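Asks: Read through the structures below before going on.
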Structure P
Amino acid sequence: MRLVVVDDDGHYCELLSNELAEHGFSVEAFPDAQSMLEAIDSVAAADLIVLNWHLPRTNGIELMRQLKRRGLTLPIVFLTNRSLISYESLALKHGAVDFIDKARGIAILVHRLRLVIPTKAPEPRREALLQVGKLSLRPRSSRVSWNDVDVELTFGEFRIVNLLVSKLGQHVSYREIYDCLHYRGFIAGSGENGYRCNVRSAIKRIRQKFEACDPEFRAIENYPSFGYIWSRG
């Protein structure tokens, strides 16, 4: 969490920055309003602004007004020795989200800062997309589309297409295709090579589903006596 602190007490700012860093905060400190306003682009990237009440040639309330005029709407907390209720009321009236006495100590300060810093919702993860010509393949959701039309493959059929596309332009054996559906060396079908019939049936169903989206679909080609190849997308 990134804080901007405006306080003309350099020694205090240094101590504050070091202590807050131990609690996971990053602090950028400014000695006065002018230097802070000159770095407004950097300030805008912070999570929260911490102001002292009295500042050289101005005060925290006036600095708040200047920030609002510049369109900066970050939450602002006053951290000051001016603990009178009248100061606190004035700060809150002008839009401060909290007013903290410096004498309260770092533990209270950290707790209250965490209460007022907005929680940022995590950005939705964008699913990886493999694009090969007209084919769009989404491994995480096991979905395939052809020319932007969803091809309603079963999970097993998806695994076969994923295998063929991952070896684009290479011949993939019947055995390797069958193993991706079960496990390496799985035995099924009639005779030693009975699994080939199962693979042919699966490929036939896959082709039919793609052809329902595009009658000209020819991406899966057979290599006689060996297996199949995804030749193009």
Structure Q
Amino acid sequence: MSDLVDPDTDPTPRRGTERTNFQHLADADPIAVRDPLAEVLGVVPEGDPLVVGFPEVVLAAGHACPAVAGAYRATQLALDDLYPDDLPVRSDVAVEVGGEPDDHGLGPMANVVSHVTGADRETGFTGFGGYGGRENLLSFTDLDGPGRTFAFHRLDTDDSVRVSFAPGAVGMSPPGADGGSVTDLIPKLVAGEASAAERQRFYDQWHNRVQRVLRASPGEDSPFTLQHPQN
């Protein structure tokens, strides 16, 4: 612990997951990554991971939704595939995002991927003399795949995996109680016209959907598909 700041006596307000009064938050396994730059600067001991949890992604995005959850889970599946025996290493992972930054929901999904992997566009950190750099490790391009597709490349081994997320898969978009979609209530929620019962019904169904995405694994009727392109 640094002797510059004592968290027990320092009056500065703290902001983080321990102070956020989450009303609804789906549960997900955290993602551990190594960050060589953090090790060099003494943020963590050499070889120790930075652990990124879904609550941190929600704080960065400002909300939890199937798209944010899908990007988090897609990244988790990709890193597990590329690093079966080791911790993923930031600055050694490049990501291609299928589509354009202004495609509906795709920009926020790319932000989630960047938050976990460190891969960034031209505005990313250049590193110290190139060491630990993240710039130009994330790009948007055309990728074939069902739904939103992301290609993850491990730069030190040249291994790649492509993960597609199709939220319309069976069980991912359950209908509302009246047969309509749970999203039909959003206009009433935004306008402040939803009843307490309607708000609770929306919260329950919305976050149940987010939870299903976070727990899904590739397979039949899954929203996730993994492919290994020929290198």
Structure R
Amino acid sequence: MYFAENLKFLRMRRRKSQIDLAAELEITRTTLSGYERDVQPPFRVLVRISEYFNVSLDALIKYKLDVLSEFQLSQIEKGFDVDVTGSKLRLLTITVDKKGRENIEMVPVKAHAGYTGSYGDLEFIASLPKFRLPFLPENKTYRCFQVKGDSMLPVTENSWVTCSYVDNWKNIKDGKPYVVVTKSEGIVFKLIYSKLYKSELQLVSTNRNYAPYKVHISQVIEIWQFETLNSFEINA
């Protein structure tokens, strides 16, 4: 449970002193200090704190809020249930063409850094190049990412992988290729082995010169399942 550290994080995020916040919650500063040191508040106070910060009780207690992005925090404060375990639908920004059909946005390597910080910004997503592939099923949302590096040979550097959005991480298939958008590593194309029971994903390269590594799900922003490859090179 993360209530104590979340309370302190939310207070500091609002730039409130313990004295100021305690007064607004109608409790003493000593009582508030105790809550920030793992003293369990009564339910009525939990509800009051939840309403004050506009954060659900579930998020206030279960999620480690200080590892979420500002966009995720803003969505929680707007009442959306942004689930960091991947077990619920996640919010996704998309664009459509004049006929209302979803576009496939292209994310070149030069836009990788911008994407990790602006994935929820409609203006940024709308600025990306777009195309359509008529042979892809229309019941999925797609995005096309340019591959950086040679860790996933025979997929070569600067190839493009078109992927479908994974809205429920419990549907990840072990050993299959995915694009993973993370806070810590940026955008990577890897084989995934799900360890959601440990709140982790193991990311594996096909090029054995690159060691597998684990990423905590709190660092994961989006996951996209590989669908098609577009490359300008043929490996013999």
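Asks: Taking FRET efficiency 1/(1 + (r/R0)^6) of positions 129 and 209 (r between Cβ atoms, R0 = 30 Å, to 0.05) as the quantity of interest, name the structure among P, Q, R where it is greatest.
Replies: Working: P: 0.95; Q: 0.10; R: 0.45.
Answer by largest value of FRET efficiency 1/(1 + (r/R0)^6) of positions 129 and 209 (r between Cβ atoms, R0 = 30 Å, to 0.05): P.
Asks: Starting from the value 19.3, 59: which structure in P, Q, R was Rg and Dmax of the Cα atoms in Å calculated from? Present the calculation step by step, with values, prior to reporting the outcome.
Replies: Details: P: 32.1, 93; Q: 19.3, 59; R: 20.9, 72.
That value comes from structure Q.
Asks: Kindly point out which one of P, Q, R the value 4.7 was derived from, the read-out being distance in nm of label points 7 Å out along Cα→Cβ at positions 33 and 105. Please report the intermediate quantities before stating the final value.
Replies: On the way: P: 3.4; Q: 2.2; R: 4.7.
Clearly, the read-out refers to R.
Every number here is computed from the coordinates shown, using simple stated rules; none is lab data. What you see is a predicted model; the values in this text were computed from it and never measured. Cβ atoms are built from the backbone, for glycine too; each structure is taken alone.
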